[in-house]
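Down below are the structures I want you to see.
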Structure I
Amino acid sequence: MTTDERVRLTQFAAGGGCACKVPPGELEAVLAGLPNSLAGGDLLVGLDHGDDAAAVRISGDQAVIATADFFTPVVDDAFEWGRIAATNALSDVYAMGGTPIVGVNLLGWPRDKIPFELAAEVLRGGGEVCAAAGAYLAGGHSIDDPEPKYGVAVTGLAHPDKLLRNDAAEPGTPLTLTKPIGVGILNNRHKATGEWFAEAVAVMTTLNREASEQAVALGLRAATDITGFGLLGHLRKMMRASGTTAVIDAAAVPYVEGARRSFAEGFVPGGSRRNLDWVQPDLDSAVSEDELVLLADAQTSGGLLVVGEIPGYPVVGEVVQRGEHAIVVR
């Protein structure tokens, strides 16, 4: 299928999806200059390690999880973009073992360039996904913006003692990845050519709810979701926060169909190479540079990387005692 709509939304943005994130190194430098909001007291998760969301204890058995996520169009179809963006925003709550309760829309729209009725389709897509997740989508905020942007600010609930965190990885445990990677490459190809990749869209619109619930039920304690910093980037953050090292089996990592072929044909997001540049100082690798770029591919609405084994999902490596590098790829 090729996309030949009246309006190609991806052409109105310099980047696309989570690949338009600020590079991780630059983001860390900016956050380092902010006043401390480290976890302590009822603030269970703050800015300490760049976790997926903030978490605040409100009672002995309940914590509020708060997050926000938005980005420029990753596909040309307005409805599907809305679904992808909402799925991606909800993922931050699932990545911390929570249940999303309510979301509010975040919308930027170039009213003089793109028919505003397409914005209604974006919002409709976001509403459908939130309804499927059992979360309310109520209200929000919109601005006139040179680039189209959409996302959701989400509030969820979790048990304070059952949070999934990125600083709780322990040596001797496997690493499970719940979605294939490579959607950044296919989104880059879609933006360049208009080609439609149904499997990539299906991956990006699949909620991480089931994997999150299984992880909590199994008593696991560490996880993160894989988005714009890629598998290697998010893994580096988790290993640094936990004081551990990850050993990744590159051959065990699953990819969306067509990702490797599209990579070979040159469709690589700039964000993927920036991710690898950031990870490189903390990386020991026995695989090719191309393989590393694939592992650093900037994902949009990717899966969960869980420390522990979840039945039905592939194990892609293990956590070991901290070594010279945070990540070893074999």
Structure II
Amino acid sequence: MENCVLDAARPVISTHPSPGMVQPYMIFPRPEWAALRANVPQSLGEADIASLRGRNEPVSLEDISEIYLPLSRLLNLHVMATRGLNNMVKSAFMGAPAVTLPFVIGIAGSVGVGKSTFARLLQAVLSRWPDHPNVALVTTDGFLHSTRELEARRLMHRKGFPESYDLRQMITFLGALKAGERNLKVPVYSHEAYDIVPGRYQVIDQPDILIFEGLNVLQTVSEQPFMASDFFDFSIYLDADTQVIEDWYVRRFLLLQQTAFRKPNSYFHHYADLSPGEAEHRARDIWRRINLPNLQQNILPTRERARVIMHKSPSHAIDTVWMRQI
């Protein structure tokens, strides 16, 4: 993305375009994006942010004001427009009563880029709007195959790759959600156990908005008749330079090694006694053998399918927003 002309006033033109090709994104440097907040009031306080931010991911009130509030305004406009169109089709064309279905937002991006924190903060900001206070968050971790299944298929080293997910179950859930079904059950995933929790479910009962976050939400699967993004009303890709994401991943690993990995029930407890040098070496090895290939082969190629791309600087602050205009 660094090789494009940054001009928020007109379409982005690649420095190496095909003849007559115009890329479909407009680029907003952070100050110009912040100005699009208009009169949306600040909705979160310091205590809210402290409870939502992730490990080693600084988030400030300034970030909420300059990034999340403009985004929430854009999404609110899309929610209202989508509801209006759906109601018109139902009543005017079909002569049926209007039914409000969940507005689904997909959030994609690499391991370690901060998707979970971004999704939690967006959920909190969107739930402050009076027209859609019920905002649910589902992560695709719940659709991973169990450890037993992954071991049987010899896929533990491919966890996070497309083949490690129960795509049929994921698509069935999204289809049922968009069909208006209620009390849908999503399996619960434990990061401590590194596995699906048997018998535990998250119940989704027709929220106003559903945020669907995960590595694979924008991927295409040739043998499937549907893909997750078919059910999205909006999509966001959280982006950063690859080396920066690796460094974030390593720092998070080192922090977890001193905290969560020390719990006896942690799947990664065997890393707890590594020296700092050994822990860093192990983290970079995992990144380069598993997470980097997955990013390069399966995640990064889906970036341009998103309606909005939010690029993060090495400080974790979002510095540029790409917004699709077609």
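Coordinate-derived values only; no laboratory data. Owing to the predicted nature of the structure, the values given are computational and were not obtained by experimental measurement. Cβ atoms are built from the backbone, for glycine too; each structure is taken alone.
Couple of notes before you dig in:
- Answer label among I, II for the case where volume of the Cα convex hull per residue in Å³, for residues 105-240 alone, calculated from the coordinates, equals 152: I
- For distance in nm of label points 7 Å out along Cα→Cβ at positions 129 and 257 computed as 2.3, the structure of I, II it came from: I
- Mean count of other Cβ atoms within 10 Å over residues 89-96 from the coordinates reads 29.4; which among I, II: I
- Answer label among I, II for the case where FRET efficiency 1/(1 + (r/R0)^6) of positions 121 and 161 (r between Cβ atoms, R0 = 35 Å, to 0.05), calculated from the coordinates, equals 0.80: II
- Mean projected area of the Cα convex hull in nm² derived as 15.9 - corresponding label from I, II: I
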